[in-house]
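Student: So, here come the structures, one by one.
Just so it is clear, none of the values below were taken in a lab; they were calculated from the coordinates. From a predicted model like this one, the values you see are computed outputs, not experimental measurements.
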Structure I
Amino acid sequence: MRVARPVRSGGTADLRQLVDYDRAVFERFVRRVRRLPTRDQRRKRGIGHESLFDTLVHVLHAREVWLVYIVRGRNSDPELEALFEDPGRHPGDWRGFDAYARRVWGEVDATVRSLTPRSLDRRVSAFWMKGRYTVRDAFLQASYEEAHHLGEIIGALWQDDVRPPDMTWIDVNRDSRKRGPAAGR
């Protein structure tokens, strides 16, 4: 049996690039879902978080927990309980979603700015996940979590004959460079 080994390549600049890509792709999906009729945005579809809207909210939840709380060592029951009960994390409309998304991405950006090459190998823990993992692993977990849930949205859009947004690394990064350094932020 082959055991997965921690990723050792990639520094803080690589993680910044990954976060920028994830945000640009996420925003493409938000725009696509937002343009759908409300009933299609909110319909229970049998995907992980039922509706397209709720799945997008969950992507923000995962990013916030991993990259704002876990990476910063904020893993106590009281801290996470207060976070999970925060009404701002449970938007009921696009206005609330936008406020929550700004909060999450702003805090993620602050986390990324605080990283050093040495800090990427620092051990972190989440109470629900056994094992040993690092700050770098947490960033990859948040990225893969987003990809997983956007895949669910892609499948749901295909079922409705709606074309999902393009999300290839090269095209997204090319588009970001065309818009300038603030693109995707």
Structure II
Amino acid sequence: MDLTRAAAKLFQPNINANLWSQVTLAIARVVIGVMMVHNGQDKLADIENFAHAYVEYLGLPFPIFLSYVAAFTELIGAPLVAIGLFTRPAALGLLGTMTVAMYHHISVAGLSLPYLELSAIYAACFLYFTVNGAGLFSTDALIANRLDSTILSLKAKQLMRLEKSFVADAAQKQVEVLR
């Protein structure tokens, strides 16, 4: 039982049980995940050129291998973030690729904000998802609830519409208040 609870904790999002906060978080997660996929596709389209222009330039070992790692991290991790599945590890991998991208941009152009802008924004977003998880409207939250039904609060379950009795419970509380 302890192993199940520990696994559920890995999937549990940091919860702000506010509907609009969770809706905007889900929208941001989907948009960021979908937009990131093309970066991995671009790398795979000409992996040798990417390895030479970016990875070798930084002096990293095994440039072709690391180029494939970056491409597949973006091709697999970005859709995982978008659907909210294994969000924290996927976002951590994507944060790593964006950190290397930021380092590359700084080494090429210095602290040129226009050149650094996109990778820094992506890095900040992936840092957020690494720390906070995917939110309540995610596959991770469903898995966490399935593994341990006590891990999410009643308010969170109501927001996710997982708690079937929340309407009856709310009605009963109103009756008690009227008494």
Structure III
Amino acid sequence: MDKRILKSKKKLTNTLLELLKNKRLEDITVLELCHKANINRTTFYKYYKDIEDLVLKIENSLISDLAQIIPEIKRNYLISFTSKIIETFASKKEIYTRLLSENGDHTFLRRILRLVYDESIEEWKKLLRKASANDLEKIYSFIVDGSIGIIKKWIKEECQDDPQNVAIFINKICMSGLSSFI
């Protein structure tokens, strides 16, 4: 890709992240973004349909990077993946804290955690003999929603806790809950 295109896209992304510090995603306009980024709106529309399209492309790129972690995971998919996610969030703190903040996209974290849905359900079918298919769905929802709550709290507190401690905490809660179905 042309360096000018990359520079423009990076400038738009960085400006969007800056705006998310103080403004809800829904309230950011293309005009405002372009003005702050010092980029022509025509340039913006050459690459994106609207603000939501820009955000979706940023998120899809991050999700694609996270999806590459999945083959490395051998068991405890959701729990192991949650640990990897937290490590990744800490290493790319700026972008994740903005996108996952109260001002950001409220569906992004759920989309990330959905990446290992199939693997988790298949693994649990073998391990959790007392759990029905409906139970497995509920377990997945419970773990995802609980993990989202803990991760959002961690982000709201500006990731002060060590990422590994947050992952261990989530894992303890998850494993103790899953053990009742073995």
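Student: Work out the source of -24500 here, i.e. which of I, II, III gives that when helix-only ellipticity at 222 nm (-39500 (n - 2.57) for each DSSP H run of 4 or more, over all residues; to 500) is computed.
Tutor: Derived from II, not from the others.
Student: Rank structures I, II, III by percent of Cα pairs over 16 Å apart, for residues 85-140 alone and report only the one at the top, that is, the highest.
Tutor: Numbers: I: 58; II: 44; III: 55.
That would be structure I.
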